[in-house]
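Pasting the structures here.
Nothing in this text is a laboratory measurement; each read-out follows from the coordinates by a stated rule. All values derive from a computational prediction rather than experimental measurement.
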Structure I
Amino acid sequence: MALSTSLQENIRYIQEHLPVKASFDLMTRNLYLGETPAFFLGVNGFCKTEILQQIVADLQDPLYMSDGTVDDIVRYLAGKIGYAQASLADSWDEILRNVLSGPSALFIEGFSQAILIDVRTYPGRSIAEPDLERVTKGARDGFVETLLFNANLIRRRVRSPELVFSMHSVGSKSKTDVAIAYLADTVNRELLEKLARTLDSLEVTSLTMGSKSLEELLLHKRWWNPLPSIRTTERPDVACSYLLEGHILVLVDNSPLVLVLPCTIFQFTQSPEDYYKSPSVGTYFRLVRFLCIPISLLLLPSFLLAATCFPDFAGEIGLLSDSSLTWQRLFFYVLAVEFLLDLFKYSSSLNSGKFSGSLSIVGGLIIGDIAVSLNWASVDVLFYAAVTLLSSLAIADVEFSDAIRLYRILLLLATGLFRLPGFLVSLALTLLSIATTPTFGGFSYFWPLVPFNRKALGRLLFRSPTPKAQPSTIWNRGKLHDSD
């Protein structure tokens with residue numbers, strides 16, 4: 001709907017569509033620009049008061065209004081308002097969306113356009129290193145909840161004229177700002193267009209949980225696919241490295257998580273720590289993390305299988321110290337220890353850092369010792385469960401590690417209840433679930449293994465020196481497919 005040339009009509013529309021009298025944070029002000037009536041609308045707390053006061057004071061200065069009236073709003077904006085971020089708008093939808101996002105609006109009698117003055121500022125925390133992506137060396141900054149700050153962190157690292165931030169609005173109620181960041185000369189145009197169409201067509205009231213809500217809206221997964229299908233990061237250096245490799249970044253206002261598209265399973269095995277060490281050391285720890293994935297998934301179920309189905313063999317090779325334990329008791333031990341380890345992990349992660357380390361270590365020692373004394377657990381089970389937990393913690397991505405845990409619980413339950421057939425069937429179902437994990441755009445989740453790309457796979461498995469770390473041309477991932 002377009003504005004009216006009557007200032008009173010515009011004020012009436014504002015009063016009908018905004019709770020200017022009921023909501024204390026909406027600021028309105030009747031002004032005179034010389035002899036011309038005007039009306040100001042803004043949100044208290046979103047405006048830099050000092051700059052706004054200076055702009056309004058200049059507009060009411062007699063030297064600015066020597067002619068007494070405003071005759072041409074375009075010329076008035078160009079000649080009288082010196083603030084850099086000012087523009088004209090003639091649509092109520094655009095004006096209300098901007099005002100509720102932070103910019104202020106100035107309505108002038110006789111004109112069907114309003115002047116938008118972007119003096120917004122948002123309350124936010126300081127830029128600090130993310131807790132879940134810490135490194136021993138390197139940058140200590142991280143994304144925050146303010147979209148503009150996040151865009152600045154990316155622009156600071158990638159000073160290319162090809163870098164584009166395309167803005168979209170998602171949510172019929174929240175009107176959340178969502179920015180697509182890409183390099184115009186390397187981006188996959190088909191994927192970019194599909195992403196833009198998807199964002200514009202989303203029918204949702206709000207992005208309640210920020211990036212996570214948008215992730216679930218972009219890609220509809222089945223419950224049997226717990227592995228993450230979209231890579232997220234809070235580190236600007238990681239996001240920029242993906243950007244330079246031809247990926248697309250999705251930034252959501254009010255969320256420090258940046259989505260990376262497209263996604264493959266190998267992205268969850270990488271860590272920025274690899275690139276802050278020498279190539280040989282980085283390669284070693286990367287291979288260790290690769291090894292931790294099958295250990296985390298199969299060590300405890302394999303021990304349970306060997307101890308229950310082949311106890312004599314397990315005792316001979318030293319896997320089991322007490323071969324007299326029944327399979328029912330071993331099964332109970334494994335489930336109890338699995339639950340206790342998860343309890344320790346989550347209780348320590350939700351507590352203050354001052355207490356979490358000592359809480360997890362002391363609690364594990366005390367409860368583990370008492371559990372063995374009371375025959376609620378065995379030393380063998382505690383050992384294999386501890387190795388499994390350490391392997392899970394070594395996996396770079398927490399969401400990927402949690403998905404491996406669900407697969408492991410499935411294997412444990414099936415092995416404990418149905419022995420060898422249960423282990424084989426559950427392992428087959430796990431592999432099928434991993435193989436059918438969907439991705440946005442329908443690209444292969446196992447690229448560059450499937451389809452096979454030897455050079456790209458080598459870069460993922462081994463930490464390359466800096467001159468060879470980035471490809472001279474963007475990797476070809478195949479054609480875009482419908483992932484729905």
Structure II
Amino acid sequence: MGASGGAGKAATGKAIRGSQRPILAFFLLSLLSACATYHPQPLSPERSAAAFQARSLDDPKLRVFLSDYGRTPKHWPKQHWNLDDLVLVALDESPELAVQRARWQVARANVVTAGQRPNPSIGFLSQHHSIAPEGVLPWTLGFSFDIPIETAGKRGDRVQGALALADAARFQVGESAWQVRALVRQRFLDLFAAIEQIKVLKAETAVRRRMLKLVEQRFAVGESSAFAVNSAQLGLQRTQMTLDAAEARAASARAALAQALGLPVGAIAALRFDFTDMNRPPAGQYPALATLERAALRHRLDLRADLARYAAAEDTLKLEIAKQYPDIHLGPGYKWEEGDNRWGLGLTITLPILNQNQGPIAAAKGQVAAAAATFTALQARVIGQVSQSAVGYRGALRTLQAAQALLEVQRKNQQLLERRYASGEAGSLALLGGHLAYLVAARDRLIASYQAQQALGVLENAVQQPMALVPYGKELLSGHAREHS
């Protein structure tokens with residue numbers, strides 16, 4: 001009896017161990033499979049600064065990037081860079097845009113997180129019995145599972161909310177890209193205006209220097225007064241100071257343009273620019289105000305991002321309402337107890353007795369109301385920006401037209417003085433005075449052109465679309481006319 005009992009005990013133990021090996025192997029494999037590993041990626045300020053300083057517009061990768069957007073350069077390195085080229089460079093190099101892209105990546109990863117199903121859990125049990133029949137192991141061995149089952153579509157609500165937030169992050173990338181474009185355009189315009197002003201001021205300085213020399217010669221022979229000499233000297237000094245300030249602004253504008261492009265200053269130090277777009281007068285006709293408002297409400301990416309955040313808030317509310325309904329936990333299990341195989345099935349449900357998730361539901365309703373109010377406020381602000389920028393653009397165009405007319409008058413006066421000088425009816429000083437008046441008018445026209453281009457940029461920023469792409473309405477914007485729809 002003792003021998004047979006020992007043999008039975010050994011056989012039983014082997015059977016138990018044999019049955020547990022596949023389970024343990026499966027458990028270990030499930031833990032180890034598809035596990036992510038961590039690889040440290042330390043940041044080095046020195047290396048990142050060196051990499052930034054090494055950025056260059058001669059990089060062959062940049063040529064490929066430009067070609068991908070249909071702007072394949074005929075020669076490389078590229079000889080002339082216009083506004084569209086530089087905008088593409090900024091979109092490729094901008095650190096701020098890289099930050100928004102990284103945030104979008106985080107938002108997309110959150111969609112994966114929201115769609116994950118809860119993992120089941122497994123528990124192991126072992127109990128020793130102080131009293132057991134002879135020939136039977138004095139142990140109870142077993143395991144149990146906990147299988148959670150989400151109800152009321154909670155996972156779907158989570159996924160929809162995460163998708164909406166990912167859309168908001170994507171729209172934020174587009175918003176940042178437009179801000180990059182707007183900044184590059186403004187810096188490009190600043191550099192153009194400074195360079196053009198330097199040209200005019202250099203010509204004006206040369207004319208004033210010649211005028212001063214003539215006045216001094218006349219003063220030496222008694223044909224001019226000391227006041228005229230002092231006035232000519234003061235005019236020359238003021239023009240020279242303005243020229244020095246313009247040269248300083250040009251250097252500052254070049255550095256600001258490099259920053260907007262995400263490049264070191266040295267990368268564009270010797271660059272030649274194509275200012276055709278900036279030198280072209282803004283269009284004298286433009287869409288009606290109602291057309292601009294519709295375009296803004298359709299294309300503004302911050303509005304679309306707020307709509308996505310509102311959708312996410314609604315999905316959060318649906319999720320909190322769904323949480324009123326408890327999830328189910330299934331608990332199948334197995335026990336081996338003193339030679340007896342026992343199978344069981346458990347069911348666990350949280351009873352919504354003490355609360356029905358009222359607090360989170362109320363908070364989610366508040367978030368929906370806040371998101372709606374935020375969108376409405378932004379929409380009103382956008383409409384106001386469009387109206388204000390349209391009025392500013394209209395005024396800037398009128399100023400430019402007046403400056404252009406004055407420049408044309410001065411050009412005709414100069415031509416008249418040149419004919420009179422050729423016939424001997426006017427002297428050199430009068431001729432130089434006419435030339436100076438023309439240069440002053442040219443400088444005023446340049447300032448008016450800069451202001452008109454700046455106002456155009458403000459209007460495009462309000463709509464977040466180039467004016468060339470905005471469809472024209474039936475009416476032109478005037479002091480009192482507005483298209484109604």
Hey, helix-only ellipticity at 222 nm (-39500 (n - 2.57) for each DSSP H run of 4 or more, over all residues; to 500) derived from one of I, II reads -15500; which structure? I
Assuming 15, 31, 25, 15, 9, 4, 1, 0 is P(r) over Cα pairs in 20 Å bins from 0, in percent as calculated from a single structure, say which of I, II it is. II
From the coordinates of one of I, II, P(r) over Cα pairs in 5 Å bins from 0, in percent, for residues 92-187 alone came out at 2, 10, 15, 17, 18, 16, 11, 6, 3, 2, 1, 0, 0; that one is structure I
Have a look at I, II and say which one yields 21 for relative contact order in percent (Cα under 8 Å, 6 or more apart), as calculated. II
